[in-house]
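Derivation of every value follows stated rules applied to the coordinates shown; laboratory data play no part. For clarity, every value in this text was computed on a predicted model and none was experimentally measured. Cβ atoms are built from the backbone, for glycine too; each structure is taken alone.
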Structure I
Amino acid sequence: MLRVTLGIVFFWCLAAMAQMSIDVFVRMELADNLLKANPSTFNAALVLGVGAGSLLAGWWSSGRVELGMVPFGTLLMGVACTLLYFTSDAPWMARWLLMVIGLGGGLFNVPLQAWLQERSPHDKLGAILAACQQLTAIGMLFVSGLFWLLRGPLELSASQIFLVSGLSIIPIVVYVVWVLPQATIRFFVWLLSRFVYRVRTYGIENIPEQGPALLVANHVTWIDGILILLASSRPIRMVAYADYVQGRVLSRLGRLFGIIPIRSGDGPRALIASLNTASEALLRGELVCIFAEGAITRTGQLMKFERGLLRILKGTNAPVVPVCLDELWGSIFSYDQGKFLWKRPRHWPYPVSILFGRAIAEVDDTEVVRSAVLELNAQSMLLRKERSMIPALRFIRQCRLSWGRMKVGDSGGTVLTGGRLLMGALAFRRLLTDRVLAADGHYVGVLLPPSVGGVLANTALALSGKVSVNLNYTLSDDLMNYCIREAGIRQVLTSRAFIEKKPVKLDAELIFLEDLKTQITTFDRVTAAIQGKLVPLRMLSR
């Protein structure tokens, strides 16, 4: 608590020192290079940087307190302050560096303020915040005296004051990393993972803010434990095979993050000792995570849960939080295609969903936990369905990706590229919705053989929000009319050439594609080309 408070005081002291130095720096050291130098633009750069850093910190925090940003923000402030010493002949560079100082300040201050408010006892929060503000005022008063000392007796220029400030921040960076090694590494790994994975987290509030809990997850890839660690704001002790944390670097990281190694090959006693270590962690109020399947799935399906989780829970009264890792099957770290690593990623960044279920108390059967994980998996499938594109949007996207390549063709010799197919479908849609189809007709029949015309008719109807009902032309007229009556079809898209080969008598209005083609104007074609190339996907599907 004291360290966090001192960190906040340090931020405001540095801000005060920067503000006092900027005025002198601009008016006395940049005057030869900048006519009538105005410090307001330099102060504005600093303030804009703080605002941007605060917004970035809020975005990166994702609803949790992320102290790992503090070393990163401190480093930015130190480097930028040091480089300011060399910018007396480059006002534009000085502005950018002041903005970087502000950016680092936002990343430094926001996590500390959030931690202080979240972790302070609620009945003493007001007193703690008041004490923090009082210390801040004292610190800023001290900095005012320090600035006078540096400018007066020591006769330092403003750029030299920035240099001294920057160099003095470097030891603070080392100290912060030493105090927060786990948070620093965790944030750095999380930042790198943003370029590889697009992680969606659901139910994170089901992890208790205080007290013990055993997280039980399915095991799909080598990096499941890392993803769960990154998703939680609380430290989690992972139960993992000892082979995964061997070597000088991995063993040190394992000790730093409190990984509990399982040595099943050393016999039952070693296994029980590891499980007892996990139980002791729960008794101390920590979070522990175990992959109850005991191995990475080779099929993508959830395997049987081992009874080790019951041994860990024995005598702890800790709840179980089920965890489901979804969408990871098929990634390079899974066993898809019968191998790890050596396969091409299907997506970049790769989508991942992590679901945390409601805590289960007094678990005495592994099947209860396994069923909870399966339910989360089903829930994730529904969420994935909500995010997935409707067929019409997929059609538009694929046509744009293959704009100049052949997309469809038929035995009649008609061939269309992705661009021509999309423009044709959009032009037909415009014609159908504006001049042809009944506004209250939801179902529209299609009586066409497999052909480019059939593709255009079906896609135009899908883009129009209508449901196309493809009638089986091998049926008798009576059966087709029965289908028309049951579906409530009043209009049928067909072709004169097709009707000449197979005459039919249908109880619906026949609309011929040949007639529609002659009604498409140049304006319709130009509009379709602009829509197909420039208009956003979701606007086209409306």
Structure II
Amino acid sequence: MSRLVVLGLDGATWDLLDVLVAAGKMPNLEALCARSVHSRMRSAHPPVTAPAWVSVATGVNPGRHGCFDFNRPDGALGRLRPLQTWDIGEKTFYEVLEERGRGVVLINLPCTYPPLTKHVTLTSLLTQGDNAVFPESLKEKHPLLRDYRIFPDAGLRARGESEAYLRDIRHVETHRFDAIRCLWDEPWDVFFAVLSGTDWVSHEAFPDLVEGRFERCPQAAGMFEDADRVLGWVAERLAPGDHLLLVSDHGFTTAQGIFYLNEWLQERGFLEPDYARPAFPVSHRMEEAAQKAMGSGAPRLPAPILRAVHRNAGARFAAKVFRKLGGTWPLFFRPDAGRSRASTLTAECHGITVHEEAVFPDGSVPPARLSETLHALEEALAGLRDPDGGPVFADVKRREEVYSGPRTREAAHLLLGPDRWGVSAAIKALQNIPFIPHRTGIHSSEGIFLGFGPAFASGRLAGAPVSVLDVAPLIFHCMGEALPEGLDGVLLPALLDPGHFAVHPPAFAPVTPPDRTRADLDAEAVQERLRGLGYMG
């Protein structure tokens, strides 16, 4: 019976992979491209890890699966918790395949904690505690998994030890490759593994990478060479009739700098900082190490003093001097939910949430003022320009224009298309400059797709005809399984070999809704881990 391997290169883009192939750094990818169909692949909105990979796993848009960000309000705007699998509102491909008696191995697929199946699963960033290996008995069978690491040492990044941090990323992914080799001989029909290091190094070095300046970022370039070796190892082990998908959740591009969206909202009168609880906005648990290393704790100084200093340039300068001399002063503020009309909850959400009284107990906008607030935000955003007079966002859309499904109401009210600037949700305590120029890598809306095996055509397709929503239908099709009815994703004829498709036309079958049970969650522990990776600033 034929099998399927899905290899994810988080954050990969053909804009960079083509450069690496031309430089001879990814020979296995080059060889595979000559025998496969490949194209750009449209990400989810926003083009970030959680909604994109959950869209891959479910084949439906975030308005149906309900995962828009790594974090979500936990009953209140001022209390966020990390996403868990019980938040996924539709069944994943691996749940459906388990119900049909097919075996699946999952390695580092985001948003798989706690596991939804009994199959082999090494969970990803949202894991609680240190155990990412399920079932735990695998550690006895494969002792190497006892030291399995999910993520690199974020403290290195925070201390400015860039090369050491990049080396540690490669070290983590080397161990991930070891895990792939360990678990290859387990029984499976679908083997799904994601390499996160390609995303992590792109956050650190994308401008140099995409411009071919590999001498300035040898460890980052080496990460892609490592990924190519994994790809080659997998390709060598495919049997006749097997299929391989190479996919990414989003791409990367070079940004001019970082735009502090909540600071801009404060300038426009939509937001008031919470001076009583200064803190960096919550995100990933890993970011906590970085914040601690930067000395960005939240001392409980009197709120009136913090407010007065924050609003006065001279006082802010004095506070900087005071801090450099050893004094304690916060670096960041969070929005005051009850005194703000709107905010961006995290940088990952790529959107603005109106603080509705009817939805959030700490909201401030009554139902009668919702429409007025949205129009005011849209007008302000329409006039937003960067210091060079260019646009900050590619577009601004209401959530109903982007999503469809019962979970749409859980998304940010306004969705911002990424363009030339990265976005931060932080409110800087010692500066009041929304735009900080600094060439850096940020997520883009187009990732990669490659399909290899008897079901697929060959050649590169123009444009970005494939969506992350289309991966799940392809998984079922490659496995000879009926597609679940009602998916948003489709089987694209341009990807498929006509002869094979004629012999193996798609079938469809109903799937029962998921039965999710919420468990206890150490939210702060998970967020501390995720903060350290710098997904959010």
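Computed over structures I, II, relative contact order in percent (Cα under 8 Å, 6 or more apart) reaches its largest value in II. Quick check: 0.96 is what I get for Cα Rg over 2.2 N^0.38 Å, calculated from one of I, II. Which structure matches? Corresponding structure: II. When Cα extents along the principal axes in Å, for residues 436-515 alone is computed for each of I, II, the one that comes out at 29, 27, 19 is I. One of I, II was used to compute distance in nm of label points 7 Å out along Cα→Cβ at positions 4 and 308, and the result was 6.5. Which label is that? Only structure II yields this read-out.
Between structures I, II, the greatest calculated value of FRET efficiency 1/(1 + (r/R0)^6) of positions 148 and 332 (r between Cβ atoms, R0 = 35 Å, to 0.05) is seen in II. Figure out for me which of the structures I, II the number 0.00 belongs to, where FRET efficiency 1/(1 + (r/R0)^6) of positions 84 and 476 (r between Cβ atoms, R0 = 25 Å, to 0.05) was derived from the coordinates. Considering all the candidates, the number was obtained from I. Using helix-only ellipticity at 222 nm (-39500 (n - 2.57) for each DSSP H run of 4 or more, over all residues; to 500) as the calculated read-out, with -17500 as its value, let me know the right label among I, II. Here the read-out was taken from I. When mean count of other Cβ atoms within 10 Å over residues 52-59 is computed for each of I, II, the one that comes out at 29.6 is II. To which of I, II does the computed value 0.95 (FRET efficiency 1/(1 + (r/R0)^6) of positions 188 and 348 (r between Cβ atoms, R0 = 35 Å, to 0.05)) belong? This value belongs to structure I. Which of I, II yields 3.3 for distance in nm of label points 7 Å out along Cα→Cβ at positions 108 and 428, as computed? Attributed to the structure labelled II.
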